[in-house]
1. One of I, II was used to compute distance in nm of label points 7 Å out along Cα→Cβ at positions 28 and 60, and the result was 1.0. Which label is that?
2. Just checking, which of I, II has the largest value of Kirkwood radius over Cα pairs in Å?
3. Starting from the value 0.90: which structure in I, II was FRET efficiency 1/(1 + (r/R0)^6) of positions 20 and 44 (r between Cβ atoms, R0 = 25 Å, to 0.05) calculated from?
4. Could you tell me which structure in I, II was used to calculate mean count of other Cβ atoms within 10 Å over residues 4-11 as 13.2?
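Bear in mind that the values in this text are calculations on the coordinates, not laboratory data. Here the structure is a predicted model, which is why all the values come from computation and not from measurement. Cβ atoms are built from the backbone, for glycine too; each structure is taken alone.
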Structure I
Amino acid sequence: MCEPECPNQAITMGAEIYEIDPEHCTECVGHYEKPTCQSVCPIPNTIILDPNHKETEEQLWDKFVLLHHADKI
């Protein structure tokens, strides 16, 4: 459910569970008001923020620009 909703293609099927690639996840900054994967996932509290990959809003915006507009910088 959440995999096709990710605008950054950060969600893939791992060995046993879906995994989110922190190098591609912007927590939907630049696309939606809140992480879409969390709102469409049918299982509550499944997608949680990773304490090992905390990023500021500015860092998420920078990543968004690199992922989607690198050709313009």
Structure II
Amino acid sequence: MSKNLVIVESPAKAKTIQKYLGKDFEVKSSFGHIRDLPKKGMGIDLSTFSPDYEVSADKKKLVTELKAA
């Protein structure tokens, strides 16, 4: 049976939330923000004013692991 994945920023919060949610959920920590606006350019689509986020270089491995969870 598959579990529901919940991602939170803090490992301490992940541990606490896991206790409340039970075994049907898997709670993982992202250890902080995993994406941000790009350092080059405006980071905004000017036609829709929607942000153009990108995964931080140091978090790419973590994102891959979270997708596999």
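1. On the way: I: 1.0; II: 1.7.
This value belongs to structure I.
2. Details: I: 12.9; II: 13.8.
That would be structure II.
3. On the way: I: 0.90; II: 0.10.
Checking each candidate, the match is I.
4. Matching structure: II.
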